[in-house]
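Down below are the structures I want you to see.
Since every read-out is calculated from the coordinates, none of them should be taken as a lab result. Not measured: the values here are computed from a predicted model. Cβ atoms are built from the backbone, for glycine too; each structure is taken alone.
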Structure 1
Amino acid sequence: MSNIAHFGRTITRSQFAQAVLWLKGKRFNFELHQPFREIYDWPKKNLLLKTARQVGKSTMLAATLVTDSMLEPNKRTFYATTSEKQAREFARVKLNEFLARSPLVRRYLLNKHSYDVKDSLFDKNFANGSGVTISYMKDNADRTRGYSADTLMLDEIQDMDPNEIPVALEILSASLDPRKLFAGTPKTIDNPIEIMWQRSTQHEIFFKCEKCGSWNDIGYKNIGKKGPICSKCGGLLNMEKFVIIPTAPEPEKAFYVGVRVPQPALKLHYGFENKWKDLLQKYEEYDEAKFNNEVLGISFSKGARFITEEDILACCRPGVHIITNPDRNILRRNFQTIVAGIDWSGGGIDYNSRTVLTIYGELRGDASFRGRGRLQLLYYKIYPQQDYMITIRDIKRQIALFGCQIVGADAGEGALNNSYLADAFGPQMIIPFRYGKFDKIIKRSPDGWTIYLDKTSVIDDFFKALKPGKVGDINRGGRFIFPSPEEMREPILHLLSEHEHITKNGYRIWQRGTHPDDFLHASVFAYNAFKILTGEFKVY
């Protein structure tokens, strides 16, 4: 438990919050959200809140932000959610409610006698040197660049692009005492929040059944007509008697302290007859997936895949192998164009992202696709986490050995790395690609070197080309030839990691699952570099 000194006596952080915070004209308290009291008092660590809807998640984040700002002078917090509208709502409805309505907070943090106090909606500097920046990110983390903070709060993380989260994490790189606080409502089992949950302590809230003595963590079978019930005997659970314990196999090795907070665990939902009736109505009307997500805070099912493992295996050829000792003369006889693609490691949301190099060759004498040949995977390498200069030296060596004519490389994490390649091979041979959501599938950036790719469109295009079909029909795919299945084991996992996801705004995007997807992106970059080189894509 994390204790602090307050007015000459030692109290917990939750007691401090209740002493200084006011909410909706009353003193802030945990009466209707009792598990949060215990969570609030945990020692400061990297925290993951995997919650149902309407459990007070954002209020908890705002309360934590304010009390931490009071208790830790000269520390800065960066808060980001997924849209400008949500960022404004957090700033106005959640954060400003505490700042404006809490006299002690106002006196201590917004003391106008301090010359550097700033109280704009998205940027606040407090009198004790602490502060907060509020922003938003979804499939592009550019708004986080250039900021430094000691605490990073990411809200609604389930809707964020996992490939952009490492960019946001750089905010903490200069802090000597960094802290991450992530929160969201789970969706599919391949969602970013579930990736983090699998690498967390997986704390669950257990309630005791007074009838049979068993302890229950709240799930689909615990919903009774009058309240939460025991999944074993059907008796009513004692909701005042609970423990929060880790359920991960090795919690001491976890990246995050993770805790799931379902609606039925809170007195706000089980303690009022009308609120429980509302929950029962959801139980009757929602399908099982939606109820698990929205009410129980449990990930359920998977997003749609465009391709299957069978599709990828159909591209594999038993007699084709990765080339480890390339002979330039043989390559020239068999392939008319050779291209490379690189996805630079960004660490990943769970530090399992890797730098991947792919090299493809266009078959000579093959005109199956609008006069162009099929693309055979000649070489790939998934690099370990190591000194980046060792990785760059090997990549330069492979590019030279294969005689690559053009290289498409990730611009998001590879600006410095790409400059090393440009020095070695010339800038005209290196195309830095940056993903985002754009009005065109491909277009040139203002700097004239970087090429913008609409992420959803180019991944669609790659999967369509990969999917087997009638040879010669560009819309039916079959454009890629892979080596034997034994040599494609890890790349297959990377390709299958990507799942379709529909955002709240109705946009369809691609998100990675629990396995890395770096081979996919290296291949997408190689494919788009090939299209630019051969004139299939015109870039303006």
Structure 2
Amino acid sequence: MELYHNQVTRAQGAFSLRMHHRSWGILMIQANLSAPATVLDFPTREIFERELLEHQYDIIGISSIVVNVGKVREMCRIARTVSPGSVIVVGGHVTAIPGLEAMIDSDYIVRGDGISWMRRYLGEDEAAPIQHPHLPSSFSLRVMGIRVPSGWNSPAATIIPSVGCPMGCNFCTTSAFFGGKGRFLNFYETGEELFRLMKEMESAMKVRSFFVMDENFLLHRKRALELLERMKQEAKSWALYVFSSAHALLRYTIEELVELGVSWLWMGLESPRAAYEKVKGIDTLRLARELRQHGIKVLGSTIVGMEHHTPENIGGEIEHAVAHETDFHQFMLYTPMPGTPLYQEMTAQGRLLDVPLADIHGQYQFNFRHPAISREDSQKFLDWAFRRDFERNGPSLFRICRTTLEGWKRYRNHPDPRIRERFHWEVQNLKGAYNAALWAMERRLKHTNDVVSRQVRGLRREIEKEFGLLPRLAAAFFGPVLLWTSGREDRRLARGHTYEPRTFIERRNLALARLERA
């Protein structure tokens, strides 16, 4: 899937960071079975059908999100036709749809943890230790109209310590999927276990940054501090990209976050009037500012269309969100997704609208009757939020350059060599490609947003003052190239061009399958 451009940088045109992410859930299931297993990630209809024709499968597992239920229905139909002897198992968030059993032709619908279910179904040890596959955080990165060669910008390794979130916000699909408020599932209980996993990935994948796919990683303070202690003992200068609620963040000092290597942080801001425990009574403006001052890139997430929003006050709430000046900002409509407490509440009140499932994702229009805002206006307010953030704060690429430089200036002479080392290698891109991007960005924005253009110029000059000749040469030689390619990209996007992920086919334990056939 493509997360950033779909729901974070979607209004930034050619400046939007474009990348895809693998389907980590099915890869985790595959890695934790002793039985032969093949993963088709992002298959076309033709590839899926050919695979079933050329190979005999006892089980066909299909995982999906809600919006792709139509694709699930078609895949089940193809599987029944082409491989009638196979058992069809459907999992993922799509299983939260009420009445799914009548919509698709499957033998089993699995809600919750797919690893334990599949192990149990196959007669394997359900309690066996989790085996974590090597998962790059992203692929096919594009910036300003150029596909970035994989060797130039190695992605982080993805690690999944836990699933679910005990905070249990009423709109949260992942919390609901794994048990709801107060519940979660730990794959790794201790910091020592995480450290061993990360050390192994560092060696095997040649990485030193980790995307920690955990809904609220810092909420598990004991585990995080155990990990920090092991990092100190072995002098590991790693960068961590994590999710955390604001209230969990406040349990740490800024020094602990920096020592832990927190380099990027996804934090729910929701609304200044939200009643959620994770933000109640917290000055998120001050918190976001402090994090950025210490080189921690922040992705803020704000909900548009909460119950208290009206056409009169929603503009002020969006301005409040934009004032956080986070490096990235996700805006999502308040959306009752199947399986969540909010969905149950709206169902009981008779407020759900008859909306195609493919349109229920929080990036289009309401799927419920709001007390003050129409469905059509919900789309207008959402679109305006993204445009306003871009207009006031500029491209996210510019913002992360600014935050990265702030961190380097603060910590370049830090007495701890682990901290110095991380900030020194994080700043390397500013000396080359990023400064060229800033040169092009400054010129692209000059005629549409001169205020931000001047801010970009100020940052570029500061980088050149700090690092001398190299960033100047990068800007001079590659800046004009990015100026042209970004213009070409905007024209391409205006014509409706889209980017689709390629298909991955990965087979595991095939030797066992051949032995069984023999």
Structure 3
Amino acid sequence: MLHRPEIRQKPPIGELEPTKLDSDASRTLIELKQVLKVYDTPAGSFTVLKNVDLQVNAGEFVAVIGKSGSGKSTLINMITGIDRPTFGEVIVDGMPIHALNEDQMAKWRGRHLGVIFQFFQLLPTLTVLENVMLPMELRQTYPQNQRKERGLYLLDMVGLADQAFKFPAAISGGQQQRVAIARALANDPDVLVGDEPTGSLDSKTADSIFRLFEEFVAQGRTILIVTHDRELAGRVPRVVFINDGEITDQHLATALPSLSQVELAGVSAKLEPIKYAPGEVIISQGDSADHFYILVKGSVDVLLRHPSGAEVIAGQLSAGQYFGEMGLMEGGTRTATVRANTEVVAMQLDRESFTSLVSNSDLTRDQIMHLMRQRAMEQQLSEVLPILNPAQLDAVMSEVEAAEYQSGDTIVESGEPATRFFIIIEGAVELLSGSTDGTEQSAREVASGQTFGEMDLVRGGAYSFTARATHPSVVMAVDNETITNLSEKYHVEQGEIVQMLTRRYLETVLDGMLPKLRRRKRQIDMDLNFDVDTPPSPEEGSS
């Protein structure tokens, strides 16, 4: 039975040794502040890290992921002191390691950090046990008569005590990586750092190494790894995504604040960064919806196709906001066009992962559904009043109200003062007019995207109909005061608004009349024995 030898207190480094903080798992153990790293090359300066801010708490297990050349390894090298920032601060357990000289750095790293390399870096002329004991020899952290016992203890921890006296060449790659982990633990470091520690291993061996890391974290250690394996990264409680030298995971947290840390990690591991040039179309209205997007850099215009054929800017989105959810959740086609108006970096999430996200998180689904309703309101309002620019549209949106109605609920009564017009966001509404015998007769039905009450509002006076929901509906009301404010505060000509509302009314009436006229024409053709070659359209229905 191997026993863990007593751990000797680590000696101070010198004047730069920090005051030890209390052992609190919530305290910040690693902190990068505005870290910039620029390399000078014959071809000119090359910026690898761009004002990176990062905090890792004691006891966290963090995976850093990103494409090749994104800055992952450079970020790790900042934390291990292998490289230094051009500008900014790197603080590990209170120690400003960017301020240490080479000798201080070597001593500090040997006592406080355990570094695990992708290709093991074991010395071939030393036995497995001697490789594990080497950091103790170099740093003199344990009495000589304890080092062998501690080395065997660590090898036993990783399941390799029986391989202690073999040379590295005599054991497998997975076993060599376990030895490298044992060596990284030799001086009982505060932090384990790995640069692609499973990158050269098969999936089964990588999984066993990963389980070791999970056990270490359960014991209270802090682990930070770089990995390209997104499946493994999805198992880590926290994922930091780095793209083009910038950390982007905070934008996901901003966009979807209801996600837990575990949910954030799972989503981050599946995101893919894509760049777009100014003016480039990211998604097009009417296309099939296959991805969800989160903006991490730049801004985009949201464009709607007006019935006239023109494109109207319905809004703008910037870093930390998202788009593409409406097409994924409503029918599978894009409801708007999104175009980059600056250089844009967006993280995309595939349909399957997005569906899983909203299915497994009630809070996130509710948040997205709420935003979808807001965007549907903006889109409908933009189609009704295409003369409004995004600022004017935002002003109206801050004043309007949307209400939910159940089937059979009355929205307005005939004879009430006409102070508002209505846009149907979801559902359908029947407009009823009175007859000579006092009964109500259906005048027409309006559905999602259509309006009612605008002509009564324009004419003034009272509503000439009763509006009643025929299905569960969401209806937005725009009152006369809002229209007046548009004229007075935002210099929108009231005559233009009246023209737009009149045009909208006529479009709605014609939309309702055309199927009836087609059915009537078809019936006349049949009565006159004209050839009728085509079946009725879905809008016409049966006569």
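Using helix-only ellipticity at 222 nm (-39500 (n - 2.57) for each DSSP H run of 4 or more, over all residues; to 500) as the calculated read-out, with -13500 as its value, let me know the right label among 1, 2, 3.
Label of the originating structure: 2.
Assign the value 239, calculated as volume of the Cα convex hull per residue in Å³, to the correct structure from 1, 2, 3.
Going label by label, the one that fits is 3.
Computing Rg/Rh (Cα atoms, Kirkwood Rh), for residues 319-406 alone for each of 1, 2, 3, which one ends up highest?
Going through 1, 2, 3 one by one, Rg/Rh (Cα atoms, Kirkwood Rh), for residues 319-406 alone is largest in 2.
Compute distance in nm of label points 7 Å out along Cα→Cβ at positions 327 and 359 for each of 1, 2, 3 and report the one that scores greatest.
Greatest value across 1, 2, 3: structure 2.
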